[in-house]
Structure 1
C-alpha cells in the first residue's frame with residue numbers, strides 16, 4: 001500500500017473531491033484533470049526531488065561573501081516546480097492559474113514534501129503572493145504577486161526577530177516615510193525600514209531573479225515613538241532588488257543584507273537566514289534604509305500576515321505528515337526484508353530453525369500500526385482542512401461561514417498534531433531499523449531531523465495550545481466548537497449502527513463529552529492564568545479526539561468498500577482505526593485531568609527549584 005493509493009482513497013472515496021467539479025469555479029475539472037495534476041507532481045517529485053534528498057542534506061548552503069551557493073539539483077527542482085504551474089494552481093485562469101481546488105493543490109504538494117522537504121517547493125512564495133492578491137493594490141498584485149506565481153520571483157515572510165522570537169508585540173524593526181511624496185509612489189506608500197529579522201526561510205539565494213520579503217515593522221506614532229503592542233505593526237513589501245512599475249529590475253540592490261546562515265538540525269537544503277534591513281551595506285539613493293511599500297492600512301499588518309500564517313500552518317502540518325509517511329514506508333520495507341529472531345513459543349527455541357522477518361514480531365507490528373495510524377490519519381485531517389478552504393471560497397453563504405469557523409478551530413490542530421505525532425512516527429521508524437536507523441546508510445534519521453523543526457515552525461506547541469484554548473474554542477460564544485461537535489456526532493450516530501464500529505463510536509462520544517467538560521472546567525474561574533497553564537495537554541487531548549473522529553469517519557467509508565478491489569488496504573485502514581481507539585484515544589484522560597483540575601504544578605514551580 002503506497003502513499004498514492006492512500007491519497008486517492010482519501011481524495012475520491014472519502015471527501016469526494018471530484019464533486020467540486022459541479023461548482024462553477026471548477027466546472028472545467030474532473031477526476032481526469034485532477035489525476036493528471038497528481039501524476040505530474042508525483043513524477044517531478046520522483047525525478048527532481050527524491051534522488052537529491054541526501055545530497056542537499058550534506059551539501060548545506062554556503063555564503064561566499066556575495067551570494068548563497070546551493071547545489072545545482074536545487075536549481076533544477078525549483079525550475080521544474082515553477083514550470084508545473086503549481087505556484088498559481090488555485091488562481092484564476094486570467095492570471096495564468098489553473099483554478100484548481102485547494103484540496104487538489106495540497107494533495108499534489110504532498111509528493112514534494114515526501115520526496116525532499118529540505119529542497120522545498122513553493123509554500124512561502126505561493127502564500128506570499130496569495131496574501132498580496134487579497135490585501136495588495138492592483139499594481140502590487142501585477143508587479144509582485146504575478147511574478148511570484150510565474151516563478152520569476154520568490155517570496156518570504158519576515159516576522160521573528162532575534163530579541164523577540166514569537167512575541168510579535170516586541171517587534172523592533174522600524175519603518176519611516178521615505179521623504180516627501182512618499183505616499184504617492186505607484187507601488188504603494190514608500191517607507192525606509194531598519195531592523196533585523198531572524199529564522200527567515202529562503203531569505204537569500206540565487207534561485208530566482210528577485211526575492212520579495214513581506215516584513216512586519218512599526219511606524220512611529222505622532223510622538224515619534226512606536227505604538228506599543230501588535231496594534232502598531234504594519235506590513236511592507238521589501239524586494240531584494242528594486243523594480244519599476246512593469247516589474248522589471250532597475251539594476252539597484254535594496255538595502256537588505258544577509259547577516260548569516262543558520263545551520264539547522266534538519267531542512268538543511270533550504271537557506272535559513274538572519275537578515276539586516278537598512279544597515280547601509282547597499283544604500284539606496286545614497287541613504288541607508290531598505291525601501292518598503294506599505295500593504296493595506298498602517299497598523300493592520302498582523303491582520304494581513306495572518307492570511308499567510310494560517311495557510312502556512314496547514315502547509316507545515318502537511319510537510320510533517322509526509323515526512324512521517326516517508327519514514328513509515330521506509331521502515332515497512334525494512335521490516336518486510338530484515339530477518340531476525342524466531343517466533344514465540346516452543347518452535348522459536350530451536351536455533352536450527354530459520355529466522356523470521358521482523359514484521360512477524362508483534363512489537364514491530366505495533367510500531368508499524370502506530371505509524372500508519374498517525375500518518376494516514378494526519379493526511380486525512382490535512383485534506384479535510386483543505387476541503388474546508390474550498391468550501392469557504394466556493395460554498396453557499398451558510399456553508400462558507402461554517403467552514404470558516406471550523407477552520408479557525410481546526411488550524412491549531414492541523415499544524416500541531418502532525419508535527420508531534422508524525423515526528424513520533426519517525427522515531428518509531430528509527431526504532432524498527434535498530435542500530436541501522438541511526439546511520440546515514442538509511443534515510444530515517446534524516447526524516448526525523450527534518451521533521452523536528454515542524455513543532456516550532458509557524459508557532460510552537462505552546463502558542464498553538466494557547467490559541468486553541470484561549471481563543472478558538474471560545475470565539476463567537478463557542479459556535480466553532482459546537483459545529484465541530486455536531487459533525488462528530490453525525491459520524492458517531494452512523495458508526496453506532498454498525499456492530500464492528502459501535503464500540504469506537506461510544507468511545508468517541510465519551511471523549512467528546514470529556515473535552516467539553518474540560519473546556520468548561522478550564523475557564524471556571526475566568527482566570528486565563530488558571531485556564532492556560534495546561535493549554536498543551538488540552539490541545540493534545542483535543543487533537544486526539546479530532547483524529548479519533550477522522551479515523552471513525554474514514555473507517556465508515558473504508559468498510560463500505562472492503563468487499564471490492566484493494567480489500568487488503570481497507571483491512572489495514574480498519575486495523576489502524578482500531579489501533580487508534582485502543583491505544584491512543586485512552587491517553588486523553590491523563591491530559592484532561594490536569595486541565596479540569598486547573599493544575600498549577602508547572603506554573604507555580606519557582607525558578608530556583610529547577
Structure 2
C-alpha cells in the first residue's frame with residue numbers, strides 16, 4: 001500500500017466504514033488502518049452471542065437487537081478518541097443507527113459508505129466462507145438501508161488500492177474546489193478563489209516540451225496560491241478533492257469538453273459536480289447534462305463574463321442545471337462573483353438544462369452589437385473630420401449618460417499611441433469571433449425572433465475577413481466625394497443611444513422567447529442585475545433595465561424608454577441617411593432604424609409576400625375583413 005503514515009498525520013477521528021454485509025468493509029478497514037498505522041475494530045466482533053445466533057439461523061436483527069451493540073461501539077469509539085484515531089467497520093444501515101454511533105462525537109467522525117448493487121454483493125457473499133451471516137439475509141439489509149448524505153460514497157467495483165487512495169485524499173487536507181484548465185480565464189479564476197479563502201486544487205495537462213509543470217509554476221508565481229494544490233495527473237487531482245467533488249472546467253468549448261469529461265469519469269463518484277465555465281453551445285450542455293446524470297454525476301453549464309480582469313476581480317456568472325446541484329456550488333460561485341450596487345453577487349441560478357449557456361450566448365450577442373456600434377460611431381466621427389484624440393474626448397463626455405465598460409475601454413484604445421501614431425490605426429481590420437454570435441443568430445432564427453442587430457454585427461465581422469476582396473473592390477467602385485459628414489456630435493449621440501435601446505430590446509426578447517419555449521422560467525430582471533457589474537456589457541442602461549424588467553418582459557412597453565426612442569429617432573435617421581448618402585458603412589445603426597420602422601408599422605408589406613406565397617404555393621391567407629380567422633385561397637390567374 002505504499003509508505004505507511006504515522007497516526008499523527010491525521011487529526012484524531014473515528015473512521016466508520018459502513019455498508020451491507022459483503023461490501024468489503026473489513027478488507028478496506030484493515031488496509032486503511034494499516035495505511036495510517038491506527039487501530040482497526042470489526043463491529044461484528046462486538047455483537048452479543050444472541051445476535052450472532054439469530055443471524056446464523058437466518059433471522060434478521062431488529063432495532064432492539066442492535067441497540068445495545070451500537071451503544072457498545074459508541075463507547076469503544078469514545079475510549080479510542082482519548083488516545084487517537086481508529087477505524088471501525090459496522091453496517092450502520094439506518095440513520096438512527098448512525099446517530100447512536102455518533103453520539104457526543106459527531107464532529108470527530110468520518111463516514112465511508114461502500115456501495116454496490118445487490119447482485120454484485122450477493123455474488124460476493126455466496127463466495128464467502130466461515131461467516132455467521134447467510135447470504136439470504138442480504139435482501140433484508142438492502143430493504144432497511146438509508147443512504148447517508150454526509151458520507152464519502154465509494155463504488156465497491158473500484159480496486160482496493162483506488163478506494164484507499166480516495167479515502168486518504170478526503171482525510172488528509174482535501175481541497176474544497178477544483179479547477180481544470182489553466183488558460184487565461186482559468187488562472188484568473190484560481191487566483192480569485194484563493195483570494196476568497198477557498199482551498200483549491202488546480203490541474204493543467206502535461207505535454208512534453210510545450211506544457212510542462214504549468215500548474216506548479218503558476219502556483220509558485222503567485223503568493224495567494226501558496227495553499228493551493230497543483231497537479232498534472234488527473235487521478236491525483238480528482239482524489240485531492242473532498243466529496244462531493246466540485247470541478248470547474250475551463251477548457252475550449254466543443255469536443256475538448258467531451259474528451260475532458262471522459263478522462264475524468266473513471267475517477268468521479270456519484271454526486272460529484274462538473275461545472276462547464278466555457279462558452280459552450282446550450283444544446284450540447286443539455287446533452288452532457290443528461291449523459292452525466294445517467295452516471296450519477298451532476299453537470300452545471302455556466303456562463304462567465306468579464307474577461308481576464310473580471311475572472312480575477314469578480315465576473316458575472318450565469319449557472320444552470322439541476323437546482324440541488326447548483327446549491328452545492330452556489331457558495332463558491334457567489335464568493336468569486338462581482339457585486340452589484342447593493343453588494344449582492346452578480347451570480348444567479350438562471351434555470352434548468354443549458355439556460356445559463358443560452359443567456360451567456362445572448363450576452364455575447366449584445367456585446368457584439370455594442371462593440372459594432374462604437375466602431376461605427378468612431379467611423380462617423382472620422383468622416384466628420386475629427387482625429388482619434390478628439391473622438392476620445394467626445395466619448396469621455398458621454399460617460400455620465402451613456403456610460404458602459406465598452407465605452408470606457410474604447411476611449412482608452414483611441415488614446416493609445418506608438419510614438420506619434422495611434423496604435424489602433426496599425427491593427428489589421430479583420431475582426432474575429434468564437435461562435436457565440438453565430439449561435440445567437442441561429443437561435444433567433446429557430447425561435448422566429450427578429451434579432452437583426454446581432455445578425456448585422458456578426459455579418460459585419462464576417463465581411464471584415466474579406467480583406468483582399470474589399471481592397472480590390474474599393475479601387476473599382478466610385479465613392480461619393482464629400483469634405484465632411486454634415487452632422488453634429490449630438491446627432492451621433494442620439495443615433496448611438498437609439499440603437500443601444502433596440503439592441504437590448506432584441507437581446508432580452510430572445511431570452512424571453514427561449515424561456516417560454518423551453519419552460520425555463522428565467523427572471524429577466526435578475527439577468528439584467530447580474531449584468532450590472534463584472535461582465536463586458538455592464539452599463540448605466542443595464543442598471544436602469546433592472547427595474548424596468550421587474551414590470552415587463554418587453555422594454556419597448558416602458559414609457560420612459562419609448563419616449564427616449566422617440567426623442568433619439570430623428571438623430572438616428574439623420575445619421576443613417578447621411579452615412580448612406582456618403583458611403584459611410586454603418587450596418588448596425590442602419591438596422592436599428594429599419595427594425596424600429598418595422599416594429600412600429602401598423603400595416604406592413606407582409607400582405608404582398610403572403611399573396612405571393614398563395615399565388616405560387618397555395619399557402620392561403622387570412623383576410624382583415626373576416627373575423628372568423630379562416631384561411632382563404634385565390635386563383636390569381
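Computing distance in nm of label points 7 Å out along Cα→Cβ at positions 98 and 450 gives 5.9 for which of 1, 2? Of the structures listed, the value fits 2.
Out of 1, 2, which structure matches -0.42, -1.10 when log10 I(q)/I(0) by the Debye sum over Cα atoms at q = 0.09, 0.16 Å⁻¹, for residues 106-313 alone is calculated? Considering all the candidates, the number was obtained from 2. 3, 16, 26, 26, 18, 8, 2, 1, 0, 0 is what came out when P(r) over Cα pairs in 10 Å bins from 0, in percent was calculated for one structure; which of 1, 2 is it? Label of the source structure: 1.
Identify the structure, out of 1, 2, from whose coordinates distance in nm of label points 7 Å out along Cα→Cβ at positions 50 and 570 was calculated to give 10.0. Kindly include the intermediate steps, with their values, before the conclusion.
On the way: 1: 2.8; 2: 10.0.
Only structure 2 yields this read-out.
Looking across 1, 2, the calculation of distance in nm of label points 7 Å out along Cα→Cβ at positions 42 and 234 that yields 3.7 traces back to 2. One of 1, 2 was used to compute FRET efficiency 1/(1 + (r/R0)^6) of positions 18 and 250 (r between Cβ atoms, R0 = 30 Å, to 0.05), and the answer was 0.25. Which one was it? Working through the options, I get structure 2.
A short reminder: the numbers here are calculations on the coordinates, not readings from a lab. All of these numbers come straight from a predicted model, not from anything done at the bench. Cβ atoms are built from the backbone, for glycine too; each structure is taken alone.
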